[in-house]
Each structure stands twice: as structure tokens, then as C-alpha cells.
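Novice: Several structures are given next for inspection.
FYI, it's all coordinate maths here, none of it is from the lab. Owing to the predicted nature of the structure, the values given are computational and were not obtained by experimental measurement. Cβ atoms are built from the backbone, for glycine too; each structure is taken alone.
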Structure 1
Amino acid sequence: MADKYLECGDCETRMPVGSRARWRCLLLPPDERSGPGFPSPPKWGHTREDPCPGGLIRLPQVMEASRAHFWMEKGQLGERYPEQSPLMHDCIDELAAASNAAEQDLLKAGG
């Protein structure tokens, strides 16, 4: 399911606007997001008010945390981000935990 719906470009061309509105797509203006949210598994912790997870992972803050996480794994976080804050470390930790949980789900599903 994620490979079809969490890629915003594909979803935008494939899915009708009504479906995207029900999923609270971030590519739509806020006043057009009218639905119960993305049909995600309960263990995701996604609420009805949250926007589509595909849009969330494309937010600039999340993308920056992803880049920081990449450089941390390469042992070069200090070179790339000499000015680090506790918030940056918290964001990296949150992203790493979510990524690890998603990988575990894939392994359990045989993917």
C-alpha cells in the first residue's frame, strides 16, 4: 500500500481529488482537506486529524532530519552540522525510531 500512496507525485496523478481530500493531502489547500484521514494501520498512531503520512515525510523539517540522520550514520554529522541543537538530536532520534519500526514491519510481513 505504501508504495502506491505515500509517493505524492504518483498519488496526485493516480488518485481522485475526493480521495486525497479525505486523506487530508498536504498538496491540497487546508480548506479542501475534508476527510477522516489516511487509512493507516492503528499501530502507526495516525489520528483522523493528521495529514497523509506521504505528505508528512515530505515536509522540509522531516527531510532535513533525514539528511542529518544520514550524515550521523556516516559519522560526519559534526562536519555537516557544526551547530547542533538538542532539537536536532531529538528529531534524528524520532526519525530513526520511526524508520526502524517501519523496517521491522516489513520484515514481519515478509517484505
Structure 2
Amino acid sequence: MKHDLCLRADAEADLIAALPMLRGIGEDGAAVWRPGAPGWALLVIGPMVRADAVVDDEGAVLTPAEMDTRCHANLLLDDERCPDATTILVAAAPLTIDVPREKRRVVWS
């Protein structure tokens, strides 16, 4: 079964603590998010714009953008192809939010 999850944590550190199995080591030796592996794909979005800024004709901001500063991510998980699917689903459950497909900013093709 394929799971298309929208995740939200108060901070990226909370996402990291919940899903360390989706992390790896970058070329510089620092810990990084892995974009995917067999059976899963991850897109860490970070903060999101809830309402766009309003600007005048010269580009001056009349009303600043409204931001949701929490850390957002999208996780596509195929439990038939991912051997760690159950572990990942359990770890992601507290961070999973229900976002109707038509309101999503990111949709997997």
C-alpha cells in the first residue's frame, strides 16, 4: 500500500528526532536528509507561506506574507517496497496531518 503523508513538526529538530532513519551523511560529512531510497521519497519543505504578501506597483510590501514557521515535509511510502515501512509509519504518525489533496502545495505525480 502507498502512503502519501503530510508531516508537520514544531522545528526541524523534532522531525529529525522522529525520523532519524531518513537521514544520511552528506559529502561534507554532515548529517542530511536523504531524498529517498527503495520504497520511499521525502521532500522537506520547512516553513510555508499561509498567505502571500501584498505589494504595490513599485514592489513595496503593503501586507507581509503570513508564515507558518513550523517544519513541513511530504513523505511518499510504499510499504510493499520499503522494509522499514512499519517503523517509519509509527514514527511519523504523531507528525502526520490531514491536508486535502486540493489544498496541498506539493503533490507527488
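Novice: Taking distance in nm of label points 7 Å out along Cα→Cβ at positions 43 and 83 from the coordinates of each of 1, 2, which one would give 2.9?
Specialist: On the way: 1: 4.1; 2: 2.9.
It must be structure 2, since only it matches.
Novice: One of 1, 2 was used to calculate Rg and Dmax of the Cα atoms in Å, giving 16.0, 45; which?
Specialist: Numbers: 1: 16.0, 45; 2: 16.4, 54.
Answer by label: 1.
Novice: One of 1, 2 was used to compute helix-only ellipticity at 222 nm (-39500 (n - 2.57) for each DSSP H run of 4 or more, over all residues; to 500), and the answer was -3500. Which one was it?
Specialist: On the way: 1: -16000; 2: -3500.
Of the structures listed, the value fits 2.
Novice: Something else now. On FRET efficiency 1/(1 + (r/R0)^6) of positions 35 and 67 (r between Cβ atoms, R0 = 30 Å, to 0.05), which of the structures labelled 1, 2 is highest? Show your work: numbers first, answer last.
Specialist: Values: 1: 0.45; 2: 0.80.
Top value of FRET efficiency 1/(1 + (r/R0)^6) of positions 35 and 67 (r between Cβ atoms, R0 = 30 Å, to 0.05), among 1, 2, belongs to structure 2.
Novice: Separate question: One of 1, 2 was used to compute percent of Cα pairs over 21 Å apart, for residues 27-90 alone, and the result was 51. Which label is that? Mind showing how you got there, number by number?
Specialist: Numbers: 1: 43; 2: 51.
Attributed to the structure labelled 2.
Novice: Another question about this same structure. Consider the structures 1, 2: one of them gives 37 for relative contact order in percent (Cα under 8 Å, 6 or more apart) as calculated from the coordinates. Say which.
Specialist: 2
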